1. Output the label of whichever structure in P, Q has the greatest value of distance in nm of label points 7 Å out along Cα→Cβ at positions 53 and 149.
2. Kindly point out which one of P, Q the value 1.03 was derived from, the read-out being Cα Rg over 2.2 N^0.38 Å.
3. Of the structures labelled P, Q, one was used to calculate helix-only ellipticity at 222 nm (-39500 (n - 2.57) for each DSSP H run of 4 or more, over all residues; to 500), giving -5000. Name it.
4. Out of P, Q, choose the structure whose coordinates give distance in nm of label points 7 Å out along Cα→Cβ at positions 189 and 629 equal to 1.7 when calculated.
5. Going by distance in nm of label points 7 Å out along Cα→Cβ at positions 453 and 661, which of structures P, Q comes out largest?
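Please treat every number below as a calculation from the coordinates, not as lab data. Note that the structure is predicted; figures quoted are calculated from it, not measured. Cβ atoms are built from the backbone, for glycine too; each structure is taken alone.
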Structure P
């Protein structure tokens, strides 16, 4: 009997083991689960406390703090306010009880700020009471707080307003309407622009954008969810057509007067990198001509609006793309740091306020992704860059005086940093292809203090496909291209497998990186589970490899990118287990454009494609992005003609499905509708699917429906 139970136990253990290793992702898990229940463990609300001695985070519905400065070898943690205590505080003021602890912001060593609907509350965590309350108007948009964290500017419709904690709202502008708007983002969020309101350092002034779109053509977006379809016109400046006119106003809070900077030049020029001088006397603005090949960094008087000086200019035969504001040195306001690609890679330069370049702080064949701040003595600056490898992103300390660059993150991977207020400590949060998520508390010389969290593999019980990152050469024989190859578990190399090439291929995007899952979507692994090879390649034209690598597509989009993707296909052929008669391709937006181009220009190679939200005709795309890479249709007729997929519809041989959001304000629906018309004219069969209530991509739980649709299309046809 004893032996029987031992045998039974062994069989049961083996069954459990087999069940765990044989578990596969469902479509729901692959599409949304990997960002929810199967997302690696993380620390919610992780911050440094203002006292620089502690870190804070949310755990078990409590705000926790952990002291690390005085107990380095025995980090102690405690709850400073629980959800129950918070609810007891807020319900006294007639706020509804919370089910979970909200996100928070440190105001002082003792105050935290939370937002509950339209109310912003400052809570004294020691006295357990509300010490300040701010009520946001329901119609208030583009809310931007002053440096004092209490006053704020906002917009209603097209106009700009100011709300002072001690007074009523003040209306700053009055002529805003559908054609003219104030205080909002401009240039369709290109050039690093993400807002339209700029408080001065001491909160005495507000600079703001004025956008005049009265000359921009209105574009109809139709809402079919009403019984009688309704029309929502948007301003959409297409390549070569009239664009928006931008100016910058400055409101003096003390005198309640507004002036405008004298930004003379092309009416359609771009104004970005808006930066106040630390003494509030001047405003620095990068002026970029509409051709996007000539930049001027100008300094203006903040009171009169007059041009004080052009500090320097940058020119490029292809394009100049400013992305960042000036960063003044904390201990010397006569010097600032400027980020530029003028030497071919994104680097930092030290200038004085007269426009003289003092030094180049970083140099080499890598790119700066982020600037965090300065060391306590202001003799160094902390940055993120891909210096070690194009697919690894590390944290560095750069000495401003001698330009020595020291890596302070340790393990290979993709790193992000959270710095203490005094910049003596940082939390290194990173992942790589074998590490789901890790938080390490460190000194800013890179010395480790303690591991805060080493995430368990949330997919340990799943029989996940195999992953490989590698390098092939482009057809020029010299340029390295990184690829990601996902193959079914227990791959049988004597068999032939169908392959799906997932592609993006355009600027401002990198598919392959040394991070968890190698940057791939869960769907890639899901399809590999179903017996597909899933391949991605970062072709020339994609990001983080320098200006030459990216700008090779200038005036000829859809050419070099596709040549590189064919180099990827040639590599797949050498593997021996890829069925070269069953190659599919899938991509969205720019990737939808590349997908459709591959399905037409290389119709003998690609048998099935799914193109989401594709640009079909670059004449139908917006000015800011489109003209940067293609110039105008009048300046580059050959480039527009060669990239226009309407001219290639007749070449389509395989099965292509186009998917588009009917209310897409980015790649307007007209693109794919025109392609449908051209297919019909040429008697070419094509499949089509729309999402009536979605914009440029399909988000939320509806994305499961999208990827089920894509999956079925490949299953039926590949």
Structure Q
């Protein structure tokens, strides 16, 4: 077949026929190696499959001794076959026995063969096995033969991935594609999740590998490439991307890859070897992934995400968009796997079927994490590489307490976690018994424990958790899950339902906090270099007062006859609060003029989350009925540390003396002016951090409903006077109080 372009096509057609024959897996594999050897005029063709223990087992051969099948094995990196599997690169040798990695296996009889060509069997960049051809005569295989063998390896990859070869492994071992993985990440939301993987952005699955008409496939590929490039150009020409900046540079790099001639030419060559356009895209991306995943340069590895995205877009151009998994039928125990996602995307999923969320990126104070906590969904972040390993439907366990994920767990791990789930259920029963008890310290100080909420589905948990009320109702979640801007009547209905569900318990609404990473799909906004510092929250509301006025009017209607508590986010200077308060007063007078029922009392507050307001606290407190500390943003701005940046997640500790001093200053100023103060950031839901807040003077904190039980148990076990004394003593000299707080908890019997 050397020099013949028909060779690979003939071989692929024959392989397609073999794949359809009603024979056993071993018979099919035996016929495949005979076909490859015949087509490539090779005296030997062998298939090695990687098992979950890192062993490459000979599964089929034509030319070597038949008794070596399922007997001969090599470790990763051992012998020529082991080197190919380890490096995920072809090896083309005219005299194999001269290579330093050559390993002799007497049972095979391969010492008679000189020339050697081996290629990795790849899927998603992961090595599944090795395909080898050999001849007695020393020679170097040409590029066409290497290409043909790589193309054939794709057929084997589909056989392995489909589980057809699983029963053939010696001693009942499992194959590498199905081997268990223990992955470490960052615990973002506590809880345990046992279920099956659902990819948030599912990979396109190529099922038709072999082309009927290569020229037709080539036309399809070229048309899809043209369409892809046009879509990238259109993206760059959109107004929000027209000006310079980091986002523009990223898109320029994206365009460069889309127009890369080498990338396109490799796919065309794969099509001409007999593959469909889709299989050619997957084949080239498999090779690229395998090569780039073994690079140590983080910049090169980062570019892999761009190439993955391009390849997936190109596949979608070829086969059409698939239904997003959130809109399809989820398993009853779905664990969502994603690189990252926004809060609205998580809310698209059926909450009753969600058991967990695993992110390759993600941060403790990102909004998707906050929503996951509110929904009571166990969540892990920074689980590097999981998207390369997971397949849809794979069993997975995530531990939101320890930050571990177990992909395709072995039976002993699964049994251990079933026991852990039972233990956790008993602990929740213990917390439930505390539900009616006031959260009072051992020396008699009552602490109000509120919950953060944002959807109607959160409300039953308020009373189930034994909370003092809703300390933060995030009104923007209604806007994020809606397809269009909610009308005033829709907003009013939601707010009335919230107040009704809360009964006599207080509810504090936060006015619309959008912008940053919470952009509404139907509200066009300019791209910003630093969205967290940009046009968001009260800034957007005051610039577009129609949005805020509609919301205020809906709240006033909904709270008729009872108390309305409303606070404004991201107040950076007192004038912003004055303007917002004037809007409320104007709407109140308007409704009064037309005889509408009004709230008995309207209390207005401000969120303290922008550091500039710390130097205007006295003026702000003179104007407010209450204040609430948004510790997530406040600490983000204090440390100039983007809370969504995974590289900075563990760089700054909320229990650092600097942040605790700022929080103590706020609590002291509010107490001196007799203004109620609540802290509603993520610090409140961690028992150790909550203990620190109580020691700083906070008597009201608001958290996710799932955190109430553990925090209440901590409150009931502390004595306030020695805690306050310890913090006052340590905060002046320490850089960080975490260790001191842990030591205090141990010596004073505080239950964390």
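1. Details: P: 1.9; Q: 2.8.
Top value of distance in nm of label points 7 Å out along Cα→Cβ at positions 53 and 149 goes to structure Q.
2. Working: P: 1.03; Q: 1.14.
Source structure: P.
3. Working: P: -5000; Q: -13500.
Only structure P yields this read-out.
4. On the way: P: 1.7; Q: 2.5.
Corresponding structure: P.
5. Values: P: 2.9; Q: 3.9.
Once distance in nm of label points 7 Å out along Cα→Cβ at positions 453 and 661 is tallied for P, Q, the winner is Q.
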